[in-house]
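Pasting the structures in now, so scroll down.
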Structure 1
Amino acid sequence: MAKIVTVYNSWRRRFEPVDMSYIRWLKISEALARRGHRVDIATNELVWWLKKSLVQMNQNLRRVPLSTVKWNDYDVVKTLFHFGFDTLEAYGGKDHPFVISKLGSVVASEDRDGIYFYGKERERMYLTQEKINRSSSYVTVLSKPAKRLWQECFRKRSNILVVPGGVDRDIPRPVRNPYPADNRARCIFAGNLYGKQSQPEANSVLIGKLNRLGRLLSRRAARLYVLGSGEVRRLEKKYVCYLGAASYEEAWDYLRFADVGIVVSAGKFQHNNESSKIYHYVRAGLPVVSEAGFPNDNVVIESRLGFLSENGDLEQMAAKIEEAAHKDWDRDYAINYILDHHTWDKRVEVYDTLLKNHFS
């Protein structure tokens, strides 16, 4: 078994699984620990935050101060997203002999359709990818299109792992219905809306779509709710109810008691970045209506718990949402499909096999 340290950022914030980046950081670390590996999560939290954890640790899973990590004490360093490798470099660990670098999006050396990073931000990310290409033993991406783009940018290499997003096998029991009893279909968009510091163009598109969709749904006896972080000041309160951000545990009630889960795209399609919402909606037994164009569109179809809507046609989407809210779905089939194919434990099989081959 391997001794692993996982690294994301050096932000001075509590380790809370609220946004998807932190959720994945925790869930992959937990799943590796369940496989018997010793996993340390390196954070830049204050000492008393580490002592008073909001997240349960166990025998094989710890949180450690990023500033005191001795990289050579570990068999493997696993970085998350571009920030993770940048953090590893800043803290003197990029020359570790076994680095696995996980990326949420792969960018090209120039703007590309379906990749919503531009200008200096894209250039910064590409520079980090060049460093990863030189230093990392393995690179993890979310989808086959991301793998193809990486190979196009850095010539074909055999060290690319495809590890999509996932979801918990076991989820919390229902606690309470958080929605008002107003006899309107409850439609939820649960996820990050980005902002000025991160993908402002995507934020503008998503806000515009949600506002229009909210107006369309209001005519169909439905109400659109938004749960998550990001810049939300431009949401039209008359048509879109912003719920704020919730902890990972609390968020499950918003999914369980909704009628339809919504996915909208920042553009005509997503070249290599999937929708993690889809896994969570289906795991909760929540019918999905997703704007087509994500690499994991197939999950909506294969789970038999939702519809794909033509990208950009929000009137069609509103009609499909109304249909989904009243359709009699085989939710048990969908949940079992997710449990069989898309849990975090299934995702780490790739890592587990790799690590056992190297460190058994």
Structure 2
Amino acid sequence: MSPPRATAVRRSKKRRSLSLRALRDLTAIGDLSRAPRGALLQDVLAEQAMREFAPDGRATVDPRDGVRVVFAAGRARRPRAAVPPPPDDGPCPACEGKLTRVVDVAPLPSGGVTFVNKNLFPIVHPNAGATAHGVHFLQWTSLRHDEDLDSMSEADVAAILARLAGLERALLHDNPLGFAHGGRCRDGAHHGYFLVIKNRGGLVGGSLAHGHQQIVLTEVLPGRLADDLRFHRETGRSVVEFLLERTPPALRLARWGGRVTGLVPAFMRRPLHTMLVVEDPAKRCLHDLSTAEIRGLAAGTRALLRAFRELMPARFGKPYTLNMIVHNGPAPGVYFEFFPYTQEMGGYEHLGLFVCQDTPESSAAVLRQAMS
């Protein structure tokens, strides 16, 4: 693989980081929320290195349960962190500046920065005529290799989530790829869907150890968000309202900022399966949230991740490994969902019957203890 640019890495036995100078050399668009219309699409299409790994744009739907599938053969060739994780002196494309061009840079209260570049191994790409087209980004949590949402300050985590909200607003309203209508907020119509996930660890799809989140802008509505929309249409209330009404005190973990509730769902699929719920059910998107709600999500996210980091090796004998997804978009109600890798998938799970090796009450109790 020939990287688009290579810059010198600043090495330290204690802490590795991408240098600010290297970041400036990589930056093509400094503030994506203020970029001229069409600048993002031009930048993506001009990224020569991505073309080798770009998907062909095909998508399909499983008629049995509506699960959406996109095909991205190029991702099989992306570099992957070893299992168990590599030693601290292993290669890191982010620290070495072996990245696509950067499209967004934002300061952190700690004095560092968080930045966004295009994923070299995208699951969607703005291919003409594709049935699954879009843009795939990486939001690097920090320049520093060993910093992530569990180890940073609450103020830094809030700034990172606020940046996600700003990018969501810009991309859904600017419509750089000419998507059809995908909902609206008080600021106007949305076009497409802004999907946010986090994979931590090679066992659950995390290919790099340097802390990051993934962002996809696409017209493909994933099954989880479609389920939220269907639930609202069929019951007349949001998933958030259902969770807040039906979750007993024994399954509630904490409240942050008086606006965000952490809970273990009664339908927990795996031990430590957890949700962070914004209590205002009218909110649909990250950019609908108030500063206080963003801060509450930041505090809750940091607290939960730190608890998972402690509990997974101590209680389950597994490395700190998880998936995190953001429920935002067409249905009312914003919430984060966390799936720590505490139990493997088996045949019954593939059959559609999840056999969970713990109770929701037990998971809630150990999480509360870990957070205290």
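Looking at volume of the Cα convex hull per residue in Å³, for residues 248-311 alone over structures 1, 2, structure 2 comes out largest.
Can you say which of 1, 2 returns 134 when volume of the Cα convex hull per residue in Å³ is computed? Computed on structure 1. A value of 26, 22, 16 for semi-axes √(5λ) of the Cα gyration tensor in Å, for residues 40-215 alone, calculated from one of 1, 2, originates in structure 2. Source structure of the calculated read-out (helix-only ellipticity at 222 nm (-39500 (n - 2.57) for each DSSP H run of 4 or more, over all residues; to 500), -11500) within 1, 2: 1.
Each value in this text was obtained by applying a stated rule to the coordinates, not by laboratory testing. Please read all numbers here as calculations on a predicted model, not as lab measurements.
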